[in-house]
Structure I
Amino acid sequence: MENRYPRTIETAGGEITLDWLTDPSDQEVAEFTAGLPVADLLFLSRNIQEPKVLAAWKKSIEDGDILSVVARRQGKVVGTTAVVIDKLSWSPHVGELRILVLPEVRDTGLGRILIQESFLIGLWKDLEKLTVRMTLEQERAITVLEEMGFKSEALFRDHVKDSEGNKHDLLIMSHDVESFENQRSLYGLDQAF
């Protein structure tokens, strides 16, 4: 898995290069996060548009607590995925999935590809379950996750507050990593991604 990246893939929006993200405090990642609608960031526990949060993200990558992949189109960051693992918690077998894709590359299949890459990371790290947090406004993302087998686990009413003080519900979804691997094998997709 360590040698899986960099690699180039084809999407409906053109050629994308996937690579390990090692320094989210880089200018290119800061520009990427600045291009995301604020509503897309509300599911995250921290505001990744803040430099100190990007620095903490970098430290978590260095410590092995977060495994992140970055997607670039023509050298520009257009998406990221992260699998967050808390090895010291009661749930070291569970990874939290975080996917961010710029609006300009949505509906190209990139989000789905990043989710698939996250499953491979989960398998590589022997995770048993992946969870994901979404605000209910992220309807398209929720649909893609459901199509990929994620199930709703919990809904927290008025759990997130945006910068204007508006409250939003937070949905927690999960997927069994082993069943993903079994589906890949069943359909002969073991080597597909």
Structure II
Amino acid sequence: MEKGSRTWNKGRVWIQGAEKEVVEAYAEQSDNDLVEFLKCRKKRNSGRRSVVYVDGCDDSRLKLIFTTLMDQAWQDLVDEGLIEEEKRDGFNIPVYLRKTGEVAAAIESCGGFKIEKMEILKIADPMNARQQEFMKDPDSYGRAMANLVQAGLKPMIKAYLGPDLTSKLFKRYAVRATNNKDFLKKDSFYPMIAVTAIRV
């Protein structure tokens, strides 16, 4: 995604609210990656059944709290003069939530598999069980959310920003999560697509 191009994701680090061309670029890369993965599985699974789980989405309007907070935390770094807008715009979270039709199309494109079953699962956020605790101590919720996101994204962000700015980013993420009190009252679920396919 080159600066100035139609796929330059200005103002955000994920595709939530992004231009059509940006979303399409994410979708194309995601499709290519899934097809390549399936080709590898096809070589290893001669005559066998495969079960594949991928992050999914049953609603194109779905908004994820972790990415909303991440965009806000990056904007805080920009507003405070710690990084330039261009630095923020040059980072993109490599996550694309597929729809079932996109997964089916990738399997068909790969060839060699017949789909037995496909469904969207709603995976409950393990932090739902701590809702009452978090409502009494929102700061602990902010820290827990920041720790959860760091587990998946910190190495990538650290390689891009360096350790000092990465630490500052996640501190601001924790503050943003703490202040999002409306979210504390809701149970969170993450959609996942489960596919069972037979090698043919």
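The value 35 for relative contact order in percent (Cα under 8 Å, 6 or more apart) was derived from one model only; which of I, II is it? Going through each structure in turn, the value belongs to II. Among candidates I, II, the computation of FRET efficiency 1/(1 + (r/R0)^6) of positions 38 and 166 (r between Cβ atoms, R0 = 35 Å, to 0.05) that gave 1.00 used structure I.
Taking FRET efficiency 1/(1 + (r/R0)^6) of positions 102 and 150 (r between Cβ atoms, R0 = 35 Å, to 0.05) from the coordinates of each of I, II, which one would give 0.95? The structure behind it is I. For the read-out Rg and Dmax of the Cα atoms in Å, a value of 19.0, 58 was computed from one structure; give its label from I, II. Considering all the candidates, the number was obtained from II.
Taking 3.1 as the value of distance in nm of label points 7 Å out along Cα→Cβ at positions 54 and 94 derived from one of the structures shown (I, II), identify that structure. Traced to structure I. Each of I, II could give mean count of other Cβ atoms within 10 Å over residues 126-133, but the derived value 18.0 comes from I.
One of I, II was used to compute helix-only ellipticity at 222 nm (-39500 (n - 2.57) for each DSSP H run of 4 or more, over all residues; to 500), and the result was -8500. Which label is that? Value -8500 for helix-only ellipticity at 222 nm (-39500 (n - 2.57) for each DSSP H run of 4 or more, over all residues; to 500) corresponds to I out of I, II.
Where a number appears in this text, it was derived from the coordinates with a stated rule and is not lab data. Just so it is clear, the model here is predicted, and its values are computed rather than measured. Cβ atoms are built from the backbone, for glycine too; each structure is taken alone.
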